[in-house]
Structure I
Amino acid sequence: MANATYFIHERPEMLALIDRPLQQVLDIGCGAAHFSAAVKKKTGATVWGIEPVASAAAEARQKIDKVLDGIYEEVADQLTSESFDAIFFNDVLEHMTDPYTVLKQVHGPLKADGRIYASIPNVLFAESMLEVLRTKDWRYRDAGTLDATHFRFFTRKSIIRMFEEAGWTVEKVVPLNVIHSWKWRLLNGITAGFFTDFLPMQYGIIARKRG
């Protein structure tokens, strides 16, 4: 079980991606709802969360309008069709055994003009890859890119491909928590941008329904 801090990140970098008025929001894997509460404060929206960890869900209930206990597949039938303006997945899809199917299923509860906002770790993240190369080992951690609870690992290209194959049009890909070391900037410059995809720890995604 992850420690308590695992569930309390406010994610200001994801909050900054909200680019439209929101009235009804769903945060899948909301944790203790620190981020969800920030969305509610910023937008005034009604915010629902889905959270499988009972202690985090109990705390979330004190901050947002409604929390469903379980994973998405277990509570999907409690969601009304085309009722949400936005659905958030903050570092959640990589924890799912089948995120591809879930991305297809969430077409249902999202309004026709709604958006998905997702944060997904970048398996190419330079600091993680350097550790693998240095130790010649793939050692799982309690959190981060090599989180022991990750079922899936993604690059920028595979993130876009997953969304497109699930019927979404990716409108924006935003590098998050990027390495700003002058050494990496120099190396990336002299290699004509070869290491660009190795610098973000995560990518922020905004996607809409195709068609």
Structure II
Amino acid sequence: MGVMSEPVGGEGGRWALLARQRVAESLAVKQRMLADPWWDDAVDRALALVADAARSGHKLMMCGNGGSACDAQHMAEELLGRFRRERDAWPALCLGANMGAMTAIANDYGYDWVFSRELAAFGQRGDVLVALSTSGRSPSILRAAETARAMGISVVALTGEGGGPLARMADAALCMPSDDTAHIQEAHMTFGHVLAEVVELVLAGA
């Protein structure tokens, strides 16, 4: 058996304790999700919209700011590439990923328009917009949701505790039971992976 060494810097394992605390907090958020009666209905509504879009050949668009923008990109690449199984590529677009277009729109119209302008160009009735905002109050995300509703595009909102205005605008809203941005985003990506799996099952006819 190897000899246990003192952590570098003599911290006495404090970083491991911090990591355990954060992991426990993240698990607690997911446990609250599973214990809440809204979870099954909300998830089923959201995934039914995505499954219907996949069956009918429509596309999925997503948008978010900061870390949520990275999560939106993560979801898109799972669908353009593959997640768990081989299948046809499915059209998924992360709004705001085109830096030139994003900066041009922000410069000419203001940042609040960066997602809605792109959505207006590429979106079609029957598509689905997955809008990520941990607060549910981001002006650029709210404007994208407004544009989507006006175009006949369904809105799935991924938010945090309470949902904010975004949840009230959405066709289906998953309000993660936390006010901690990091843990909300961790829960969002758990759902993002489930979403990718549902799309693969639909495309495979399973």
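One of I, II was used to calculate distance in nm of label points 7 Å out along Cα→Cβ at positions 18 and 146, giving 4.1; which?
Working: I: 3.6; II: 4.1.
Computing distance in nm of label points 7 Å out along Cα→Cβ at positions 18 and 146 on every structure in I, II gives 4.1 only for II.
Using relative contact order in percent (Cα under 8 Å, 6 or more apart) as the calculated read-out, with 23 as its value, let me know the right label among I, II. Before the final figure, lay out the partial values.
On the way: I: 18; II: 23.
Computed on structure II.
Of structures I, II, which gives -7500 when helix-only ellipticity at 222 nm (-39500 (n - 2.57) for each DSSP H run of 4 or more, over all residues; to 500) is computed from the coordinates? Walk me through the intermediate numbers first.
Working: I: -7500; II: -18500.
Considering all the candidates, the number was obtained from I.
When mean projected area of the Cα convex hull in nm², for residues 98-193 alone is compared over structures I, II, which one is greatest? Mind showing how you got there, number by number?
Numbers: I: 8.0; II: 6.2.
Looking at the calculated values, the largest one is I.
Readers should treat all values here as calculations from the given coordinates under stated rules, not as data from a laboratory. Keep in mind the model is a prediction, meaning the values are calculated, not measured. Cβ atoms are built from the backbone, for glycine too; each structure is taken alone.
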